[in-house]
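Before anything else, here is the set of structures, which you'll find just below.
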Structure 1
Amino acid sequence: MKGIFLALGIAIALSPAFAQAEEKPTDFVILDRDGKIATVDDIADYFINQGADVIFFGEKHDSRAAHYLELQLLKKIAAKVSKLAVAMEMFEADNQDELNDYLAGKISEKQFKNSARLWPNYDTDYRPIIEFAKAKGIPVIAANIPRRYASMVARGGTDSWKSLPDSEKVYLPKKYTFLNDRYREEFLKTMQGNPMMKMMGKVNMDNLYHAQCVKDEKMAESVAEFLKSHPGYKVIFFCGSFHSDYKLGIAQKLKMRMPNIKIVNISTVPVPKDVKFDPEALKGELDRADFVIFTHESSEE
């Protein structure tokens, strides 16, 4: 759940041992909902054949397999879909202009890196996606809420937003709801089992959950607004898997905004190295997504 802590403005050191996204890892397997082995081509074909509008790629942020497969899937879908956009949790909405300027060649990469708040693993894991999008003229949506606003909610609830000037409120989700559902249960269970909670000291779990939700709301809103203003486009969304597992999180909030939208999702699930990639042994995880990437890496969201 490192993605949650990063979004709340809490410094977490990501592992420096990231592999280049073009280097193919070997210790992973992709299974579909029926437990059949799948490939990146299978995922791309399924997305297109289903007539889906958005595919969520739920990664673990330091997973070599996930980052490699993200780029491969983007290339496969881009070769078959003429109107395609990328949306990313890793970029915040108030950096959209800088991202657009870089993609359009209006600023240098150095200027882009100095002006956008890039994740520590940008160069190795997300830069290949951005460079591919830049080369192909693919729009990239800086989908996430600026982390300072999520941090405000984590510490003081949404009432803390009342003090913000109107110029900053444009980056907040226009509407948000906090559902008492499976997503909340999964969030609380995961957070309570995370050793980072001890480092944070006493926290208000409702506020922490609400901070998670406003992230989902803003990311869903970013995609909904793009699709409404760009008819016929499809979107591939890269996010931490918790944000789209079981088609909850961003996927659920997007569905609430656009009830007729068709969604496909992918999840990344690390398993112990002594657990074989046997569909029978892994079947309990297959309901997370349309496709699940199982890896022996020790990965974090």
Structure 2
Amino acid sequence: MTYTILITGASTGFGRDTAETLARAGHRVFASMRDPDGKNREHAEALRGQGIDVVELDVTNSHSVDRAITTVLAKADRLDVLINNAGVLTAGVSEGFTSEQVRTLFDVNVIGLHRVTRAVLPHFRHHHDGLIINISSVLGRVTLPFFGLYGASKFAVEALTDSYRYEVSQLGIDVALVQPSAYPTPFYSNLAQPSDAERVAEYGSVGEIPAAMFEHFTGMFSGPDAPDPHDIAEAIATLIATPKGERPARIVVGASFGADAVNDATEPIQTATVEALGLGHLATLTSVLAKSA
């Protein structure tokens, strides 16, 4: 079966590879990005050359999001899958990040995801069908020093994804989550670091640890055993191909850093908590909209 799919943050990295992979599989793909006629023109033209539709979408701008969804539906008449991939990475001494930097981080990684999801859900609800795939991180389950703010945004994505999964399950809409590990993509080369250098300097040798961590990751990414970023596109393609109602709630892709163990330990607790509230039925996806009494 072929689907119409919208991917956010598709100019490079996981998003770009996923767009190309799904298009090769026969799906109609809308690859969204900021400024496709300017900054990202080269990326946009390369995607269009492969028969992939490109749409301008800035997840931090509600008008841009609404306009993009309108454009997709005008061209395709129907949307089946939303992949919330757009995100930014921060790493460094947490105190060194200004409030403005943190606000930008959450505006993209959390509020941006919510903006796009909220714009798409009316269409999915109308058809009592649809799949939302949110791209989180293993750092949404375990915490590495100096990645705490980024991890906080991904912990938020984890909670938001679970809540949406329950809330839309009776409307025929499926929600799944992918937790990538560290991979060599432009995501790391574009990471934001603390702008308050004076605060960082006050940490002395501790403040120098992030640079050593980056050097380690760089070496790991350039070695013969470097992880293959294509793993993410393949995992997403598998999720889409999995029959409705059989998709796992979340999957780890790559080195787990213990995230898989956290997933396994948390699942029964989460299930028991929802059942204790008398809402266990929300864990089961239905394709029929329940009628109100």
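Here, each number is a calculation from the coordinates, and none is a lab measurement. Note that the coordinates shown come from a computational prediction; the quantities given were computed from them, not determined experimentally.
Going by Rg/Rh (Cα atoms, Kirkwood Rh), which of structures 1, 2 comes out largest?
Top value of Rg/Rh (Cα atoms, Kirkwood Rh) goes to structure 2.
Which one of 1, 2 has relative contact order in percent (Cα under 8 Å, 6 or more apart), as calculated from the coordinates, equal to 34?
Answer for the origin of the read-out: 1.
Can you tell which of 1, 2 yields -14000 when helix-only ellipticity at 222 nm (-39500 (n - 2.57) for each DSSP H run of 4 or more, over all residues; to 500) is derived from it?
Structure of origin is 2.
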